[in-house]
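Each structure below is given as structure tokens.
Laboratory data are not the source of any read-out in this text; all were calculated from the coordinates shown. Since the structure is predicted, the reported quantities are computational estimates derived from the model, not experimental observations. Cβ atoms are built from the backbone, for glycine too; each structure is taken alone.
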Structure 1
Amino acid sequence: MSSTVGAAPAGTQPGRGARLADRVIDRVWKLPPGGAYTVTLGLRAPMRDGVDLLGDLYTPADVIPLGTILVRGPYGRTTLNSLAFARVYAARGWQVLLQSVRGTFGSGGAFEPMRREIEDGQDTVAWMREQPWFDGTFATLGLSYLGFTQWALLMDPPPELKASVIVVGPHDFNRSAHGIGSFSLADFLGWSDMVAHQEEGSLFGRLLRERSTQRRQRAAMDGIPLVDAGETLLAGQAPWYKDWASRPEATDPFWEPMQLSAALDRVQTPVLLVGGWQDIFIRQTLDQWAHLHGRGLDVSLTVGPWTHTDAAARGGGRVVKEALDFLGSRLAGRPATRPTPVRVYVTGADAGWRGSADWPPPTTPRTLYVEPGRGLAATASTRPAAPVTFTYDPAEPTPAFGGPLLDGKTAGVVDNAPLEARADVVTFTGEALTGTLEVAGTIVVELAHRSDNPHADLFVRICDVDDRGRSVNVADGFVRLTDADRERVVRVELAGTAHRFGPGHRVRLQVSGGAHPRLARNLGSGEPAATGSTLRPSARTLPVDGRSRVVLPVVG
């Protein structure tokens with residue numbers, strides 16, 4: 001690092017269009033007006049193999065920066081990315097280096113998602129140390145892939161790093177792709193197709209292409225073998241996809257550069273974690289909180305009612321405000337205004353934001369048992385009852401409705417009526433509540449189950465049925481079985497949630513054999529999902545004998 005801190009390179013003032021966009025986002029996100037800043041484009045940071053990565057430096061005008069923020073990602077440095085991760089912070093006194101990762105938007109080398117972020121992050125910091133504008137400390141910030149690059153830097157935290165703001169950011173990509181038990185097909189085939197084409201043509205051309213994206217991707221997701229259908233869509237422009245889809249084992253050395261759990265033990269500096277209840281990475285975000293909090297680290301957690309894309313759209317204003325407060329208190333000596341380390345949004349009737357010292361808060365388990373007549377009751381029935389049956393056919397797989405998906409158009413809380421009308425979906429519904437029922441934490445479903453095919457999946461979901469009969473999803477879980485022809489009680493832990501069921505509402509358990517194409521279908525043949533093509537249905541039996549139950553973590 002230089003012995004003295006010099007001025008930033010001569011930058012330019014943003015144009016009229018950029019200033020207008022700044023004012024619009026301030027209004028949408030309900031931010032106080034920001035100040036002036038300059039932009040220096042195309043700074044080159046050399047990597048150890050001779051490749052240069054490009055970055056843009058945003059510097060507040062006429063004031064000494066509060067500190068420096070490093071943002072590294074693959075989605076470019078213009079339009080929404082610069083607005084969300086650089087301009088809004090530079091206008092509020094922070095110096096921001098927004099860098100394109102290897103192989104994207106002018107940065108050298110080939111783009112190999114997540115495989116080079118550990119060493120490239122370290123080399124970027126080594127370059128920063130030699131810059132006259134660097135004051136000797138910095139923070140990191142960003143969401144999704146931009147969160148992963150922060151975990152990569154935390155694998156060997158540089159001494160200058162003083163805080164991190166990680167928004168919907170995973171630390172283990174094998175777990176993201178396969179950890180729930182099946183390949184996350186819709187998310188990562190869709191992402192691969194998007195990234196492969198994000199730098200092609202004009203903005204107008206990309207918008208035209210976007211109109212056919214859903215149709216083209218859905219055709220590929222419906223095709224088998226899974227890898228071949230995906231490769232036809234991608235046409236060789238996303239060479240990583242085949243490995244992602246066909247290497248499920250977490251112990252496969254292929255995944256090692258993308259498995260960053262060690263960073264959870266190595267980080268020593270403050271971390272702000274932001275997640276969404278319908279985000280694809282919510283399980284990892286909650287595990288990050290539990291691990292860091294358990295170590296006694298200075299860590300804060302915010303979880304909103306958001307999907308993955310909502311964290312930057314609907315939740316953008318709250319995320320920016322919390323990030324500014326967090327960074328200001330940890331780097332700039334400003335007083336913090338956050339009253340509690342945990343803030344979560346409780347979805348459902350008459351709910352909203354809650355603060356607490358820990359997550360989950362204290363709860364009491366409440367059990368609802370599957371009973372005859374497709375009901376849920378507080379006590380297990382002793383009446384004899386016929387089992388509930390359904391058939392899952394991989395040739396016509398049960399579709400995914402809402403939930404944690406990367407595609408913001410189909411993700412989130414939705415009306416489950418079309419799904420629950422299908423013959424391959426069964427439901428069990430409790431009585432109307434006389435008061436409110438608030439749950440927080442992990443809902444567990446234990447389901448007595450047998451299949452005539454050993455290769456079978458179970459997808460379970462808890463829904464909130466209002467007094468008009470509308471059923472909306474709260475949380476769901478999944479398990480893949482290879483011995484499903486053995487009758488037993490299958491335990492499924494659902495993704496974390498905070499939800500209030502209002503008076504007159506009912507709790508519903510929904511059971512099916514899959515959620516296509518969110519999760520790659522079980523072929524039923526025992527063949528690898530990535531390369532198999534033989535489809536065999538499975539007839540399911542759910543005994544109603546007091547063994548099947550839902551365990552709710554109830555608050556208060």
Structure 2
Amino acid sequence: MKRLLTTILISFIVATSFAQSFTAGNIAVLRIGDSITALANTGNTLALDQFTTSGAYVNSVILPKSGTNAVILGATATSEGFSTLASNGSAITFLAYKTTAPYSAAINTSTSALVNRVVVSVNASGTVSFPSLTATSFSAGNPRCVVSNGTSYWGAGSNTGICWGNSTSNLDTIVSNSSTNIRAMNIFGGQLYYSTASGTTGIWRAGTGTPSNSGTTSSVYFATASGTSPSPYGFALNNDSNICYIADDRVIASGGGIQKWKRTAGVWSLLYTIGTGSGSTVGARAITVNWNTSPATIFAVTAEGSLNRVIRINDTSATVTPVTIATASTNTIFRGVSYTPGTSTLPVNFTSFNAIKQNTDALLTWSTASEINNNGFAIEKSLDGKTFNQIGFVKGAANSNKLLSYNFTDNDLSKGTSYYRLKQIDMDGNYTFSKTVTVVNEVAKKATRTLPNPFNNELNIHVTADAATTATVEVMDMLGKVHYSGIETLTAGDNKININTSNLTDGIYFVRMNINGELFTQKIIKK
């Protein structure tokens with residue numbers, strides 16, 4: 001409680017001294033440096049610079065680098081300073097070091113116990129707050145990114161993994177350590193994603209939805225194995241999760257720039273890479289996309305070591321020339337870019353869309369964080385995943401900035417797999433699609449077994465399924481603690497699921513599988 005009261009006091013002081021309001025629809029760029037003091041790895045002044053989308057400077061929210069409210073970042077760590085707009089549009093957030101500048105050494109070498117890593121949140125009125133911090137995570141490493149849904153925060157960096165916290169809990173719960181070297185993170189369609197250039201390079205999914213409990217297993221969403229040593233940083237996914245823009249910081253000649261990836265029949269492929277401006281040879285690191293325009297409007301931060309730029313791209317083709325809308329001055333560097341609080345880059349911001357089999361029906365549920373000129377949702381169904389037909393319509397709220405929930409029941413559930421999507425229709429007739437979800441109306445066979453039993457460092461689960469579907473697999477101990485959790489894709493026929501169990505101590509465990517709502521549990525022994 002004492003820490004919470006201190007945070008509120010700090011927020012008030014910062015807001016009173018430095019607050020500048022934001023205008024929805026503008027761009028906010030996280031700037032390191034004050035243009036006077038030389039940039040250093042011992043810490044620098046931070047500011048959020050506001051620009052219009054055409055590049056006109058509006059104002060800045062400047063954070064102090066000395067005193068009680070000081071927060072700083074190093075200028076030489078190119079992976080620090082990723083700023084994001086909360087998924088509900090309420091505030092811009094980023095991770096920083098809670099100390100004054102200059103620090104006695106390179107700031108990223110400090111321990112988190114001595115120099116807390118803190119969430120910095122700036123709302124539409126320019127009010128600054130520090131809703132969560134950590135004295136353990138990202139110690140002697142870079143705090144790189146944090147994302148929020150408006151109430152919770154997920155942070156990541158060069159070590160530790162994904163850590164969760166909120167206004168009453170420190171950023172200490174390690175949600176997932178499947179990857180510990182994470183670059184950028186964001187929430188799209190109610191799902192938490194991140195990028196990494198370690199291990200399998202590309203975009204990863206952190207469990208299901210926005211997990212806040214420890215033990216979550218992350219999985220590769222798609223690998224970006226294009227060219228030599230791919231280097232993905234910021235990224236953005238559309239509603240249907242079939243288009244993804246990635247900022248890669250390699251030089252253009254090696255594949256860097258703004259990559260456009262597309263998912264077709266479940267397979268992701270690189271369509272093309274857009275450069276970072278006429279004559280520019282560098283890549284990019286931070287990115288934000290407005291999917292509400294046609295074509296999509298991209299803003300990105302380029303990867304020059306000094307005098308780097310914010311560029312705007314209207315994605316009409318692979319040969320489009322980006323426009324520079326802002327350039328960092330001497331003794332400053334741009335890092336993160338996002339839209340300003342109150343901005344919706346989608347006409348409807350979905351926080352979830354799910355479908356489950358309910359007796360002989362399919363129940364579809366979805367929720368939105370915001371809606372702009374939303375007439376409603378046409379519910380579309382397909383039996384092959386390609387040809388969709390409308391089966392119903394649910395009226396929207398027109399305009400809303402609060403969480404709203406909807407549902408629809410398909411009383412004519414077909415045999416096999418049914419595919420569903422939402423066609424969100426604006427008042428003017430324009431529309432966008434949600435992601436696609438499925439319901440399987442055939443139950444996997446109940447012949448499931450685990451081999452070997454006893455097992456050692458690998459657990460092999462054999463499942464026979466009547467039809468293609470998915471299975472949720474968990475391995476837990478006698479006390480109910482989950483040591484592994486993952487979602488596996490099953491094909492019709494025999495399937496083998498391999499789980500690395502080298503981190504488990506000898507003893508009794510249980511495998512629990514959920515296949516189309518039916519639970520299968522088996523006792524297993526490791527020795």
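Among candidates 1, 2, the computation of relative contact order in percent (Cα under 8 Å, 6 or more apart) that gave 13 used structure 1.
Taking distance in nm of label points 7 Å out along Cα→Cβ at positions 374 and 390 as the criterion, the top-ranked structure out of 1, 2 is 2, with the highest value.
Match the computed value 1.4 of distance in nm of label points 7 Å out along Cα→Cβ at positions 294 and 342 to one of the structures 1, 2, and report its label. Derived from the structure labelled 1. If helix-only ellipticity at 222 nm (-39500 (n - 2.57) for each DSSP H run of 4 or more, over all residues; to 500) computes to -1000, which of 1, 2 did it come from? Structure 2 accounts for this read-out. Which of 1, 2 yields 24.5, 82 for Rg and Dmax of the Cα atoms in Å, as computed? Working through the options, I get structure 1.
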